[in-house]
1. With helix-only ellipticity at 222 nm (-39500 (n - 2.57) for each DSSP H run of 4 or more, over all residues; to 500) derived from the coordinates and found to be -21000, which of I, II does the value describe?
2. By the measure mean count of other Cβ atoms within 10 Å over residues 412-419, tell me the structure among I, II with the highest figure.
3. Who wins on distance in nm of label points 7 Å out along Cα→Cβ at positions 236 and 604 among I, II, i.e. which is largest?
Structure I
């Protein structure tokens, strides 16, 4: 089994109080009896660009009897190692600070792999380098989130973001927490945060699995972000890539060079070298990564990329075992404990081919699925609305289970946009003269067309998810294929926040976020589409959301009206409960303008009432 006490790098004081760095590396099948040698190359970060100061090369020793072929070395950081040529007196080696390291593989004195990075590096520098600090500051962070609890699955509102595109660094995201809360967001989904190679990319060719990107703020930066989110009631989940790796990943690069069978990497696939879950070390490795993020970074769950590539519809193997074992590990953390007899750890599977089955049969409690996204893109492009759209807002009608086999509550993520697709406004219409290479841009002057879709998102069953910038009408498209999809930085245009389109949409998103948070009916599992009263051919539909009474709260109903047409439409529907219903999207504006609230009084169950719904807009009437 993987034991972090014997791998990666640890810095401690020896018997004479000297700082000693211990390096450990698992290389299954790589042994000295075949004349292999493993070298660690170390340099102080302040020396790395000084040509007269070479790295210190230290040979690792194979540990006999290790089932994973452990190689280790111990280095006294203050000892003057007399290796030719003798380092000049100006070296920083031995001084406090950050040290960089990498490994080299030799056979019979000949270099086999010039440079490979530590697959268990807990900290990195920018690029393919491991890093550690002397004195060790890894345990110095002061967490303040002991009272935080992960929200229940039905209460989640998720915001997907790429840190560098959103606001440069982890600390930059912290600066936007108040903004995110104003949208009703209580969960961040961070696109891959582990260290990539030097070039910008979205992180879907992973090189490291245990270290946050140094360019974004590294170890301390990610901890600051998670802690700040927890103090504001926001959970944090990581987008993790366990189906494939970068070609430079150690267990691919090293074993390809030696001709030996890799302990965890199989054939190359469409997205890179594939992780082979038939090999026991593979599951051990990724399970160790999950536990590391849960324990060391207080992460609240994972969005698993491309699960279809390593699930194979068997809940007892591969992905099924990974999420089951992760679930068991999560039970020891207080933040996942709630009123139910299950852990609240968020495990979201991106399985676009079997989203219903994967949350029913495995310990995943949520799933990415493109059903709603594909539908709204088609509706926006061809200017129509139909009953199928309304049915997608009702996850029960669409065949999603309420619970899985544990049993615990499960639900799909629902989204209009994601990092994998063009912006929705590009389906409404493109700017005719704005083309930059393979990228076209949606016509932001038509932002108002997005409004009924936003209302639908916040009033649907399932877990609403926003992709960064959709709330201010970001408008780029994605190239159909190639590296430009993941290697071209598309920074959020925060200036849109201040223009007409941005101001109008952000106002609506903030109102909707507040309503979903405060209205229990909008977070419920019950919907009813008024199929016989809606008029999709005129672009107008209605449905209600219902929350039954419980021991503390009365029964509640929210009536939702959506108009996708360019004309005001009248719709008459039966209201399900007696009471006064008040329209809440524009309520504050009406009152501030000195107008009375828009209320409907229902005196009998099923009484029919007429509502005039503004064009490209919608109303939410909530029973008082």
Structure II
């Protein structure tokens, strides 16, 4: 009964979304407040109905209702409860229902907290958001219905993909979708502004909180996925440039560019056309990511579906929204005339350079992701584009970006002097060179990415701190430092987080060591100055899996450090193996051990990595997310707060 109500609620939400997308848009055109007022209750009701539908589907997974086809395909009665719950979105149909739930959530939040928006703009934003809901609700109801019943329910289900039965993957999709779908609000604001024919400083202020929230959620989601790949897949990498990884990374790059570009619109009323285009493209790349994951176009360990029919439907949605928005953008180019002028050496120019680097790096990732498909379609060649291409093509843009960020933050608006901007940073530059030189001295025979990462990371972290301190005035004042707006603190923490992540990535890629051997039970071997002893290998039974678990003692200089438990699991229901690495985490390094198959001579294959600075990668991601949240908590970042006030002084510039 509950699932039938969930299905009915989904159909009703589809009808409400149609009303939300049509009536307020006509009302805004007619300047009729009664028609425009339909948008707020429609957005709220749509969210409530979809939330009920999602809760009904989740309940079916919790109680193992095997009359529901989706539960049979993605659950099992012996599965732990957390994975029964995450099984709700660990499949194509359920994840799309979560996708459209978040679309409705953002629309409802714009209705609840957008009281200070002009009525016509608010109505048009909610109408565009409703149109996105219409498209994806239609996609769910007509091609991906999660509430399909089975005439003869089986005794038990087929279980969730074992790779998804992990806490990291349980929470990874919701955060990622909050980021993906959150960019729909920036898109809705862009399209509404184009229809209205008004893009000004107030619009830049309104669009930034939504973009910032989406960027924060994307950062958290990408970091969770990276962490999961690191410890779960058994190869010890944090990023493989997989097509689906790239599908989430490209909107993140464009969202970061949009955040910085919106600053120029807000402060100087420049870069209007570019900012609108970024808002369209950022959501467009979210749709491209949805298409890649669900069309079967490109294969990936993360892919949900490979049904061409669904892929065509998503392609039609993408063509309608992207094509329509770009046509509208071309028609409305005249209303986006820039007012502010600025010199070559200015904060505006630094933000333009920031935007160009992020956008071009996104294009590089896009080309590398799609080139195998292009080669197969047009040149009849089968090829793969792997990490070597991405590392070589992408890294230079990030190096230049890292060099520019601290300097750009110190240059004043409109026009400045490079020598004056660099004066407070000269000691930071010397310190960064010293750290890079130290890394170079320790870098015998290793790639140059280690010293380069040490230099750039130090430059970014210390440069962000100097920028924050400079906002207290010529004479440093602790009391004034603590009174600075949270947006200033957020910018500092986020930029420092990027520096910490760069150090972690560089250290891991340059200085990790690897050992592969066959070890006998009781044998001790040394890797990178650490002694490992294979004490035993036993068969262990888990709640819904069978495990071959190794017991390994990790020690250094005769002192025991940790007991590691690498595993090889087999899930009997799904008949699928997984690898669980044994990891000793430390701020300076990880010792990462994977147990392989038993050998003919009775030994076991053991693969060991020493991974320097790995955890700095996720600490940096956490700092970037924290910086975004700090900025988001600043009252000036709430929707339309202070939109009609005079611009703040340079000493209180919101976080970039």
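Just so it is clear, none of the values below were taken in a lab; they were calculated from the coordinates. Keep in mind that what you see is a predicted model, and the values were worked out from it rather than measured. Cβ atoms are built from the backbone, for glycine too; each structure is taken alone.
1. Matching structure: II.
2. I
3. Structure I gives the largest value of distance in nm of label points 7 Å out along Cα→Cβ at positions 236 and 604 among I, II.
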